[in-house]
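Student: Heads up, there are several structures right after this.
The numbers here are math on the coordinates, done by the rules we state, and not lab data. Everything numeric in this text was worked out from a predicted model, so none of it was measured. Cβ atoms are built from the backbone, for glycine too; each structure is taken alone.
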Structure 1
Amino acid sequence: MSPRPKVGLEFTKILEAAGELADDYGMQEVSLANLAKKLNIRPPSLYNHFDGLQGLRKELAIFGIDFLYAELAQSAIGVARDEAVIALSKAYINFARKHPGIYEATLMAPDPEDMDVQLAGEKVVNLTVRILQAFKLEGDKAIHAVRGLRSILHGFSSLEQKHGFNMELDLDESLVMTVRAFLIGITG
């Protein structure tokens, strides 16, 4: 396995372009050939930055997780307890809405056990645990709550992206109601 390339402006621009491909056409269209075409370069040039398609997908997954983390962290500034969890939940759903391909990339790391992917994901988990500390959840209970919240948010995002909510009801209102029910569950 080759070491991660040094992150510089060029590398970030390449990942942003890959993210645009994913958002516009889906992860199935993120290939070295399509990315090279978008960047107006020859595909072999990308091997200076990635260890093949697997390397590109790994780096896009980390890029996406870091991007999601930044959105979630920003959402929780200045709010606490229930409102912090609701703000984090809205930020998660809005991220998936605005960046469906990048969101998909966060779930598709070629090797989820890869240490770089793990470290990126741990930041999101640790942020959520810190927010949930207001509910006096610690240790395994905190991790169970994080898993529960993530399951709710991913399920909501997935159903929304697949047009599974066809009724004329406000989706954000449904989200808040569902998160409030979750909060009642973890405080009971």
Structure 2
Amino acid sequence: MDTAVKRSIKFTYEDYLHFSNDKRYEIIDGEVHMVPSPVPYHQDISWRLELTISTFVEKNGLGKIYHAPLDVVFSETDVVQPDIMFISKERLNIITERNIQGAPDLIVEIISPSSEYKDRVIKRKLYSKYGVKEYWLVDLEKKEVEVMSLKESGLETVKIYQKTDILESLVLKGIKIKLDEIF
């Protein structure tokens, strides 16, 4: 086939709904990405972080917390499954019976060597494009959390918290997470 005539194939959310249920997939800009199953340490950190955030959110009546696998549908060609997400009570209308239709206020991704580029670069751009207000990248190897906030130019790093720090959020005002209790 002549490269001038070659067309790129884009997958949609409708295609995605027919994928195998025993694997996790994401679609970014119409390209399918299979998401490998997380390792136990990833799950430990995810659970502790989610429990801490959920307790704060419920105690203060701020909204809802969800975790993967749950589809966040930004568009027909952009569907992701963040590790943890927060949706404020003012925006609960984006929660549907089947998925989340739009940008959560906060997304947390726990990176691994195989997902690092996608989480740091591709998803950062994607989340910026669709208006995610705050994005946390949890680095298991470095035992740190990079907190980014949405600015005019996209998601920008506010602070990188180390294991000995107390993480604070612009979206979840008042939360203080002792990272040595998470890692």
Structure 3
Amino acid sequence: MRIIAGDWRGRALTAVGKGDPRAHLRPTTDRVRESLFNMLAGGRFGEPFGGAHVLDLFAGTGALGLEALSRGAADCVFVDDGRRAQTLLRDNIRLLGCNDRARVIARDATRLPPAETACDLVFLDPPYGKSLGAAALGTARAGGWIAPEALVVWEENAPQLAPEGFSLLDSRRYGDTHVTVLRAD
């Protein structure tokens, strides 16, 4: 895994191997991440990275949030309750030297504490097929984590419907990964 573009373009992240299926650690492949970020940066969704406050739910290795930081996001809050994921995430933050722009919350993404800052860009990559995405999104919204008009990028094994309070902007398939893009109403 590597950072695709921005300040840290080409920088390798901590090796994960094939992930950790027991912990549902399934890193987004470089190819899918590149396609996803090219879609986001294509202008259709405005300028989603520059100065953005980012929330990375079910962060795993943190590759999505770190890519956003590399492309100009102001800061990122990474949320994951897996021990292996937290270790990899902290290693990647240290590797890129972005401790001042990254915060790790070691907690279940469906049980967030109240937010200090609402986020403009939210990555949601729950374990596939467990119906955790909608629950995490609802908790994040109730806790003040999601700013009005925030962009939400949701990875799952199937296209997702927009929950109440969100509008569907786009849905794309990359192999067995479906990316649903939402806008907070």
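Student: Taking distance in nm of label points 7 Å out along Cα→Cβ at positions 10 and 58 from the coordinates of each of 1, 2, 3, which one would give 2.1?
Tutor: This figure was derived from 1.
Student: Assign the value 1, 7, 16, 18, 18, 14, 11, 8, 5, 2, 0, 0, calculated as P(r) over Cα pairs in 5 Å bins from 0, in percent, to the correct structure from 1, 2, 3.
Tutor: Label of the source structure: 1.
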